[in-house]
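Structures follow.
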Structure 1
Amino acid sequence: MLRNYKDLKVWSKSYQLCLDVYKHTKYFPKDEKYGLVSQIRRSAISVPSNIAEGYGRKTTPEYVRFLYIAYGSICELETQVLLSGDLHYIKSNSIKTLLGTIGDVERMLMALIKSIERKINK
């Protein structure tokens, strides 16, 4: 049984992804500080934050709504990581690693959402 949101594997993985994003964006060009760096970090932070906030809500439909917001943020992050790679701001081996983790979080979030929705619809 889960004691809190930190026991969710998807929260842990997305939290670690957020830390990785911060490490990789630290060396972006200075002129991207308020552009892509800010946006990519906000997207990364949004994922575990929305998982946590949804978990803390009073109703299951609210929880699912926040999980969908987290899913939207992980899709947004994927786009920004791809762009960062195409702009050569992140090395290709790091892009592959980040995209792999992003894919894992996407699948985990969708599995959690579908599991909860099946329980709601019984």
Structure 2
Amino acid sequence: MKSGLKRSNAPIFWSLFGAGGMLSALFGPMLVFITGIAVPFGLILPADAMSYPKMLAFAQNIIGKGFIFAVIALFLWFAAHRIFHSLHEVGIHAGVGAKLICYGSAFVATVISVVVLLGLGF
């Protein structure tokens, strides 16, 4: 017996949206403060806290790679989902093309971030 329910890929995008929203709410302000205020003005953190050797060592560590990847990828998917659904609010009735552009760009940028992070070595 066949049910009348149609399969949807929406839960995948909603979960990425939710995870990205939570991550951006929890870590976004802290990252802006650290990279935009604390380190440049020498508040709380030492001036060399984000020096190139230290940031390279962080990006070459598996935990650092995971954190950087999570921030980049989930922020991208969160933004893509918000932009896609905001198109309707501004009067653009988004179709398949808009979905491909929004989610496709998040996918391509996620793949690029993986390639770059793996290219940094371990």
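Given that distance in nm of label points 7 Å out along Cα→Cβ at positions 20 and 100, derived from a single structure, equals 0.8, which label among 1, 2 identifies that structure?
Computing distance in nm of label points 7 Å out along Cα→Cβ at positions 20 and 100 on every structure in 1, 2 gives 0.8 only for 1.
Out of 1, 2, which has the highest value for distance in nm of label points 7 Å out along Cα→Cβ at positions 12 and 44?
Values: 1: 2.0; 2: 3.8.
Structure 2 gives the largest value of distance in nm of label points 7 Å out along Cα→Cβ at positions 12 and 44 among 1, 2.
Given a value of -27000 for helix-only ellipticity at 222 nm (-39500 (n - 2.57) for each DSSP H run of 4 or more, over all residues; to 500), calculated from one of 1, 2, which structure does it belong to?
Answer for the origin of the read-out: 1.
Given 3.1 as the derived value for distance in nm of label points 7 Å out along Cα→Cβ at positions 36 and 60, which of the supplied structures 1, 2 does it correspond to?
Label of the source structure: 2.
Taking Rg/Rh (Cα atoms, Kirkwood Rh) for each of 1, 2, which is largest?
That would be structure 2.
Values quoted throughout were computed directly from the atomic coordinates according to the rules given, and no laboratory measurement underlies them. All of these numbers come straight from a predicted model, not from anything done at the bench. Cβ atoms are built from the backbone, for glycine too; each structure is taken alone.
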